[in-house]
Structure P
């Protein structure tokens with residue numbers, strides 16, 4: 001722990017000594033504008049560094065850089081060259097895992113060990129997975145006779161832009177980079193304003209290990225920067241993760257420019273369904289790890305727990321005790337399970353939802369307030385919270401809280417849970433807990449969500465696409481489906497007569 005804290009202090013000094021910069025064309029460059037933003041440590045409010053607020057001219061520089069390298073070099077690179085680079089990046093990410101995880105913890109408040117296990121390790125797997133697809137994502141060939149034949153080729157976008165989420169900026173940057181580079185696309189990443197530092201570091205790391213200058217570019221800023229990306233005619237496709245209000249604005253921007261496709265990965269209110277024959281201990285461990293250790297800042301976290309009425313009282317008592325036992329503290333401490341929210345605005349939003357739940361009639365049996373014990377009074381800490389007797393029709397049961405707040409509701413028949421989840425505005429994921437695999441398969445088939453886990457929750461495999469339904473977005477992340485989503489078909493017909 002002492003070595004980790006000393007390394008954190010060194011990384012902070014490095015960031016504080018740097019002038020605000022963007023990463024464009026393989027270089028650290030200044031913004032065309034003068035506006036900057038402070039990146040602070042949510043554990044204590046201490047500034048870590050400053051970043052530029054990129055304007056439309058900065059976006060234009062990044063897009064031109066990406067398009068130039070794609071035209072001059074990257075689109076002609078052999079598939080095996082791109083595969084070797086992705087494997088090299090995976091090795092480099094493993095070697096730099098400790099520093100990147102420390103920096104990610106400092107800027108987001110996520111527990112260090114969770115960053116290593118749930119962000120860095122899966123990111124390495126994703127790089128290797130997409131490296132393996134590069135020479136296998138092939139087209140089709142047709143012979144029509146009489147000297148006529150045709151081929152269908154799959155072509156990636158020239159320039160892919162990606163607006164990254166706040167909950168896992170480093171892991172998202174790696175996934176999108178792996179996807180774009182596997183397709184032979186150049187990339188413009190827009191890092192979240194509160195947590196851009198690891199994205200900038202990762203881009204520089206890729207450049208150091210052989211990526212052509214301009215194949216990846218990183219810009220920083222606020223929603224105006226994202227608007228400029230959506231409206232830029234030089235961007236071929238865009239992925240977006242963030243609030244739905246901004247997603248709607250970006251759709252308008254794309255419609256007014258070149259009608260670029262935008263693939264959305266938005267919020268969610270994912271659930272765990274615990275039947276009367278469930279492996280209860282495993283269910284409790286998985287749900288509490290998902291909602292409390294992960295802070296429920298991503299749409300797949302188990303935010304709503306539906307429990308069969310025969311188990312309801314005992315399970316409510318168990319998750320309440322588990323919430324109270326959760327270790328809250330400094331994310332760099334190896335014993336910490338829950339760090340702070342990303343900033344004060346995030347903390348206030350979470351606490352406002354808890355108060356809303358009280359007014360609607362839920363019982364707050366754990367947490368529900370800010371954690372100000374000791375040094376935690378300096379940061380944006382929220383105690384792990386459990387709200388029981390939640391009517392799924394209430395706002396607290398329907399809306400995305402985006403914090404460590406577990407809503408618990410009883411049910412009698414599976415139909416009532418499925419009706420609620422399928423009628424929700426969201427549809428990211430759900431887990432089904434039962435020893436009856438016939439029931440598990442039946443329930444999974446009936447749930448209109450992107451991912452269903454059986455007797456586990458929040459498990460990611462690079463070969464399995466992550467997606468959503470309804471207001472959770474239409475984007476595909478990971479798996480072959482992510483490649484297919486971005487690649488466009490090109491038919492080439494040859495008449496040899």
Structure Q
């Protein structure tokens with residue numbers, strides 16, 4: 001295995017542990033949210049987060065890829081410091097303007113999202129999170145460039161733990177409801193992000209160069225457009241769903257989406273946190289194509305495996321972690337997981353476009369996907385509610401992946417074996433469908449689903465998705481681990 005991929009996997013493991021810990025902390029809040037907040041409150045929070053993400057993208061959050069690209073293009077450390085300080089200054093100033101505009105437009109924004117101006121106070125305060133979140137954004141990207149995953153994970157957990165503590169105080173102790181969630185978000189971002197920004201500027205100096213900012217913006221604007229359309233996909237189905245079926249259905253979709261995002265957080269995100277900054281360098285090495293092909297197989301197996309496990313046991317997990325009013329969300333999880341798998345594969349496949357400065361293709365794929373998504377919403381959501389919204393998301397993810405994979409191959413043909421992905425996806429779908437036949441009794445159902453998942457893993461292992469050499473390496477690793485465990489006993 002190429003040295004670059006070995007380092008990526010090693011760092012991915014650290015990021016993965018950090019993400020697991022963050023998810024554990026996050027899941028501690030789930031029973032609190034679902035017991036101290038109503039489904040309607042949960043839906044309101046999800047809509048405000050979407051509004052914040054939308055404004056954040058428009059005012060500069062997509063600079064991370066541009067920072068990686070231009071940081072590695074520079075050879076002198078002084079020029080690299082200028083890239084970082086310019087990016088930080090631009091993000092903070094831009095998002096400060098965005099926070100001001102959003103707070104001034106809180107009343108019409110409330111009416112647009114909810115059909116009611118009663119939520120304008122929430123939106124006006126939540127707008128400040130746009131500014132506080134921006135403080136730590138570039139410092140976190142710099143830590144990734146430095147290849148310091150332990151520091152990244154430590155700071156991320158500190159920030160999340162701070163927010164969790166404030167949530168407990170504001171929601172449970174002070175009984176502030178939705179307002180408590182907003183306060184904890186804004187204050188934790190200001191405390192941790194502000195400290196990180198000051199530390200970064202002590203290293204780089206305060207050097208904002210307009211010419212440098214123009215270069216970063218020129219690279220990023222198609223990605224910003226693609227990100228805005230991506231948020232339209234999230235907001236669009238929620239707006240249509242809330243207007244046609246109410247906030248309760250919106251809360252179910254929001255909960256199912258959170259569970260589907262677990263796979264991205266625990267599988268794709270750790271890999272991408274290490275892979276994202278380094279791929280601009282690895283793709284130009286002699287073994288770059290082989291490295292990408294190996295990574296492609298790894299991503300396929302782990303994504304489909306994790307997605308299948310989550311989909312198979314989604315019903316039990318939701319029943320354990322939420323109140324009965326949320327249990328219907330389990331039926332949406334497999335559909336949304338399928339969409340997440342396709343989205344992650346599109347993010348892996350887009351590297352040739354980013355390296356070739358063809359970020360415009362990302363925008364084109366988003367425009368086409370948004371058109372198809374809108375048509376799907378019109379036909380599916382009024383009739384099937386949250387289920388229709390989930391299928392519209394899946395259709396969009398399929399179109400986006402097809403476009404990006406085809407255009408990336410034109411720029412740099414990495415000869416990725418897409419047939420392996422289709423085979424693994426077919427096996428995953430078969431396992432998800434088979435799990436629906438499990439008995440309703442808890443113990444019998446869990447045993448049956450465990451058998452289904454085990455069969456899926458075995459089928460993947462013996463299928464052509466994994467080469468004979470990779471099987472031998474896997475078996476050798478397992479035997480070595482068993483020997484170490486037995487010797488310790």
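Read the figures in this text as sums done on the coordinates, not as results from a lab. Since we're looking at a predicted model, the values are computed, not measured. Cβ atoms are built from the backbone, for glycine too; each structure is taken alone.
Side notes on the structure shown:
- Between structures P, Q, the greatest calculated value of distance in nm of label points 7 Å out along Cα→Cβ at positions 293 and 325 is seen in Q.
- Structure from which 22.6, 67 was derived, Rg and Dmax of the Cα atoms in Å, options P, Q: Q
- Structures P, Q, by Cα Rg over 2.2 N^0.38 Å, for residues 333-388 alone: label with the highest value: Q
- At a computed 3.3 (distance in nm of label points 7 Å out along Cα→Cβ at positions 109 and 133), which of P, Q: P
- Each of structures P, Q was scored by FRET efficiency 1/(1 + (r/R0)^6) of positions 253 and 453 (r between Cβ atoms, R0 = 35 Å, to 0.05); the highest score is held by Q.
- Parent structure of the calculated result -28500, given that helix-only ellipticity at 222 nm (-39500 (n - 2.57) for each DSSP H run of 4 or more, over all residues; to 500) is the read-out and P, Q the choices: Q
- Ranked by mean count of other Cβ atoms within 10 Å over residues 213-220, structures P, Q are led by P, which has the greatest value.
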